Structure P
Amino acid sequence: MRKVFTTGQVAKICKVAPRTVSKWFDSGRLRGYRIPGSQDRRIPRENLIRFLKEHGMPLGELEEEGWHKILLIGADKMFIDRIKDLLPDEDEFKYEVANSGFEAGIQAESFHPDTIIIDLGMGRSEGLQITQNLRRNPAYQETTIVAMAMEDEANPDALKSYGFNEIFKKPFDVALLAQRVRSLVEEKRAEL
């Protein structure tokens with residue numbers, strides 16, 4: 001996720017000429033800064049988003065890159081509703097739900113999730129197979145995969161060997177999982 005843009009990059013996002021962006025900048029409507037000893041302008045991401053919203057312009061690719069996308073696999077409706085309450089869409093989270101391994105594969109390919117939460121209650125072997133298939137694909141090497149497992153099947157070492165990053169033993173407090181997802185998001189954003 002880019003944090004600072006050049007006038008040329010902003011022009012591409014806004015689909016205008018670079019000179020137009022320079023005029024917005026010079027008039028003070030689009031806030032940013034100049035590189036010391038240069039005429040080059042830089043616009044921080046948050047200033048660009050604010051400018052686009054104030055002027056009713058589409059956020060385009062900026063909107064999607066700001067979201068943390070979560071794929072929920074095999075989770076029951078009550079859990080899904082609770083996690084959406086704790087990690088609301090307005091707070092830059094976006095969700096998709098899959099109820100089977102087949103749906104999970106399709107959703108993962110089209111949605112490109114940052115975090116995948118798999119309820120092993122859907123079937124332990126199916127959940128493990130989904131995880132192994134995802135880990136074989138280089139596109140999902142950095143994706144965080146979380147297992148929700150019953151106490152008797154929640155051997156952390158065994159589950160991590162299948163490719164899970166985190167294991168939550170059921171029953172658990174959904175607020176703890178939501179807090180863990182938030183901290184994972186913050187860690188990833190700090191790396192960028």
Structure Q
Amino acid sequence: MHKNNIDLYKKRLQKKLDAERYEHTIGVAYTAAALAMRYGADIEKAQIAGILHDNAKCISLERAMQLSEKYNIALSEAELANPMLLHSKIGAYLAMHKYKITDKDIVRAILYHTTGRPNMSLLEKIIYIADYIEPMRHKAQNLPEIRRVAFIDIDKALLMILSDTLDYLQSCSMESDPMTRKAYEFYKNSRPLEDR
């Protein structure tokens with residue numbers, strides 16, 4: 001992987017994503033690189049995962065369903081009930097087969113960037129958090145505090161995001177993916193009692 005690949009991914013995605021989603025993507029890649037610098041992760045991998053995390057976001061629901069059927073991508077009940085979640089699995093598949101990503105950590109970071117999961121790798125945490133706190137985001141609750149904490153205690157920031165996501169989905173009467181609940185429980189139980 002080299003800077004040339006990053007530039008190539010950007011050019012390809014600029015044609016695939018709407019302008020707002022492309023700006024978000026650049027913001028996630030930038031934020032992921034900053035978090036990678038802070039926590040000693042591979043900066044290039046963080047940028048690539050950030051650039052490609054939403055590569056399937058602008059695919060129509062009909063096309064997403066066709067791709068999942070064609071490539072035997074198993075969908076959970078939560079994903080079928082909430083089509084916004086489909087882009088993660090399809091994006092991970094496209095990252096491997098269309099963008100030729102062979103690094104499993106990058107693929108998993110794309111796969112779990114919407115739900116999280118228990119025991120995430122450092123790169124997975126970085127992409128999950130970067131997607132939430134990148135500079136273009138402004139609607140999420142507790143965003144200034146989460147942005148601050150993200151550069152101090154990555155696991156605490158992760159737990160805050162998981163908690164806020166579950167609260168938001170519940171307040172909107174939307175079904176959450178069971179993986180998000182599992183991730184929340186895992187990170188809540190791994191924190192000291194006084195820090196939960």
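Readers should treat all values here as calculations from the given coordinates under stated rules, not as data from a laboratory. The structure presented is a predicted model; accordingly, all values stated were derived computationally and were not measured. Cβ atoms are built from the backbone, for glycine too; each structure is taken alone.
Out of P, Q, which one gives 16.1 for mean count of other Cβ atoms within 10 Å over residues 44-51 as computed from the coordinates? Kindly include the intermediate steps, with their values, before the conclusion.
Details: P: 16.1; Q: 25.1.
That value comes from structure P.
Can you tell which of P, Q yields 0.10 when FRET efficiency 1/(1 + (r/R0)^6) of positions 28 and 172 (r between Cβ atoms, R0 = 35 Å, to 0.05) is derived from it?
Going label by label, the one that fits is P.
I have 12.1, 33 for Rg and Dmax of the Cα atoms in Å, for residues 60-131 alone, calculated from one of the structures P, Q. Which structure is it?
The structure behind it is Q.
Work out which structure the value 20.6, 64 belongs to, where Rg and Dmax of the Cα atoms in Å was derived from one of P, Q.
Traced to structure P.
Using helix-only ellipticity at 222 nm (-39500 (n - 2.57) for each DSSP H run of 4 or more, over all residues; to 500) as the calculated read-out, with -20500 as its value, let me know the right label among P, Q.
Q
Rank structures P, Q by relative contact order in percent (Cα under 8 Å, 6 or more apart) and report only the one at the top, that is, the highest.
Looking at the calculated values, the largest one is Q.
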